[in-house]
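Alright, structures below, take your time with them.
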Structure I
Amino acid sequence: MGYRHLDTTYPKVSEPSPKSAIYNRLMRFVDLSMHLDDVIPVDPPFLRPKIEYKDHIGGLKDMFNMYGILPEQLPDGQGLAAETVTITTHAGTHVDAPWHYHPTMNGGEKAWTIDEVPLDWFFRPGVKLDLSHLPSGHLVTPADIDEALAKINYTLQPLDIVLFYTCAAAAYGKDDFVDTGIGFGREATLHLTNQGIRVVGTDAWGWDLPIPVNRANFEATGDPSIVWEGHKAGADVGYCQIEKMRHLDELPATGFTVACFPTKVRGASAGWTRAVAIFND
């Protein structure tokens, strides 16, 4: 009885089809996320991430603890670089879940945490509306949104991801970034969600008015309903908002897809995202 010959050569990898080759060559990405760091002031001091960096020499101790291997036994004498991060889920570019706004949504249902929101919300056609002419502290109205849509001759479609380019973009990297921006209150938010929009985005620190403006308005009126009213509108209709986006000025009004899948943090009110715009040029 003879031995069967075993062919140990690897199968030849087939060339991509002309169609897929063209698709890969022409796909273009625009990064819509900011760095997650403790250098650029994009959060109040008490919310800023703390990042401890460990270089390859610092990683030698970890290699010894895991494998009992000494530096001189390693071929390159180097360990593994790593970081230890202390952070809130609302640091950097992130997606807020309905649970962030209120315990319930859609008029009484339990609000979704970030790991419960349908994934198909986060890969959809994008629409950029330019509201950068509005001054910091302006409370956006439904009319402002409709005017911006009229300028680009576009009608919102359910599940479009609507991104707002605002005056906050120019403040990125400056000390007043957190306190700069326009705000989307209850009326503007419901104007979007009642049209089937479930994910919105802004390049400002938050979706609502900057805290100093919102606080001054509350102190002047005594009306608690105006505090984070855009967030709280999520109790009526569940939706997600992307905060602290970047490079929205590089986007056209339409003609791109947004991918903004949030990190799957169990039971959390938000998750970080590496949001991108995708073009099939």
Structure II
Amino acid sequence: MIDISLFVLMLLGALLALAVYLPLRAGQLSLATPGFYTIGGTVAALLSTQLPGLGGSDAVYPLTSLLLEMIVAVAIAGLLAFLIGKPVLKLRGIYLAIATIALVEILRVVLLSSPWFGAAVGIFAIPQPFEGPEGYLIAYGLLLVIVAWACAWLERQPLGRAMAAIRDDELAARCMGVSTNQVKLIAFVLSAVVAAAAGVLAAHYFNSWNARQANFDASITTLAFVVLGGSRTWLGPVIGGLLLTALPELLRPIGDLRLIVFGLVILLGPIFIPQGLIKAKQS
């Protein structure tokens, strides 16, 4: 029987995939998602453990405090993305990818070396807003529905069409009057907001947190979600995130061979289905 915890992780994977998808829709290969995810989790861990007033008088951590953590984390991640995005988004393609990986590594080293953020040990005993994994399943499901709906709505708006135009041909989009720098920055900030919100819930779910969540492996894995699922529409990253998160667990009966199978799926997927599992509708 499949554990509920797997479904929680699948929903988390889908959310992180959407965070990668947003800048990709604007033609930006950003791998900064694990960094903003870590910021969200760190903010939640610090606020919930260092501010006793947020815990209230009940045994279960108040949902109002969880929402407050999410607001603070989203604001910090969004502001940081805005400040970083201004210079970084002048880069393109592989150069942007390298720059964002470097940002994630800098963040990881800073957090791991600071005792205030738990250093290498991390922050433990993070209070639980839900009594069991069912609560997290509902919370992540609700958050995924909201973010997916927002992405679907965005694709139909002028901003979403401008993002797609930049992805297809940035020079042509600029000639048509699209403010390419502004659109790319908005996509980058939205990506940070989604990742940070997911990180807040993750910190409580895992009950402990450290900056090792932000690493190169996580950057590549979240990118693989989008590549396999398809980057042309919001549904592709959701499907890719759900499937690739579940696959290693479903293959657990075959032991270490599951890692080989998982690697082959990531390797062969772009070869045989280069546009991903979900293709955008032709308009």
Structure III
Amino acid sequence: MHIAPFDNQNKPIVDIDDPTVPLNYFNIVRLTKGQAFEYMVPGYETCIAPATGTVDIDIEGFKADSIGQRTVDVWDGEPEGVYVPVGVKAQMVCTSDEAEVFICGARYDKVLDAFAVRADELDMVQYGSDDTKTHRKIKHILGTKYHGKVGRLLVSELFTVGEGGWSGFPSHKHDTDRLPLETRHDETYNFRFKPNHGSGVQMLQREDGKAGDAYHIVDGSTICLDSGYHPCAVLPGYQMYYFTILGGLSQRSLVQYFQPSHAYQIETIPGIKDMIAKFK
């Protein structure tokens, strides 16, 4: 499902028990200097990750100051984030001139401990190649290194390297729990383009060998993925970014099932096996 950009007025874009991606939660909060925002999400663990701007965060006594160092856009430096346990009240105060903050979450039923992830604590991977039109970089905010500290939530930022090209290829899905082949993970994206008048396409093919759907994605588009194979592409001359939220039904580790028609291309894309391992 495609949700076109709109003024959400700091209210959830993907709320709890969403009919398409019930395992996900997503909000974008926009603040100006000195402005505060407070929230609590029952039944979901969350992560506060500024797209731009800087915030001080207080989670019922756990304090993380000066989270977020980017100013111009998501290409302007490294991400940072703070893990917020299930059903706990979190408050952020904007300390920069303005801030745009992602709040993302996954359904979970246990209360863990809050912690911060600074820029030097990210897990990063770069894979693909210009020749295969699959060159991209992934910055994991809540990646595999935080197993045991997070319940079901995976949070990352994905960047195309260079202009134009594909992401999420070879096409894969993760809509059914059937280990060891696949896990059920709902997924939500928020896209940005550079320059910001750029755009791309999100494909969604429900079944191998049958025609699927395609969505025109623009700067600020949100995509909710409940089932099917889902590669995306950016127009030539533009860079693409998407903030990625994954929520697992029965486990945190993601097991992707690659589309049979295209799975052989795993062997042709440099570094892709390292990328797959970083989600497990």
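Given a value of 28 for relative contact order in percent (Cα under 8 Å, 6 or more apart), calculated from one of I, II, III, which structure does it belong to? Don't skip to the end; give the middle numbers.
On the way: I: 28; II: 36; III: 20.
So the calculation was done on I.
State the single structure among I, II, III that was used to calculate helix-only ellipticity at 222 nm (-39500 (n - 2.57) for each DSSP H run of 4 or more, over all residues; to 500), giving -500.
Among I, II, III, the structure yielding -500 for helix-only ellipticity at 222 nm (-39500 (n - 2.57) for each DSSP H run of 4 or more, over all residues; to 500) is III.
Suppose distance in nm of label points 7 Å out along Cα→Cβ at positions 143 and 159 works out to 1.3; of I, II, III, which structure was it derived from?
Answer by label: III.
Work out the source of 236 here, i.e. which of I, II, III gives that when volume of the Cα convex hull per residue in Å³ is computed.
I
Computed from the coordinates by the stated procedures, all read-outs in this text should not be read as laboratory data. Nothing here was measured: the structure is a model prediction, and the numbers come from that model. Cβ atoms are built from the backbone, for glycine too; each structure is taken alone.
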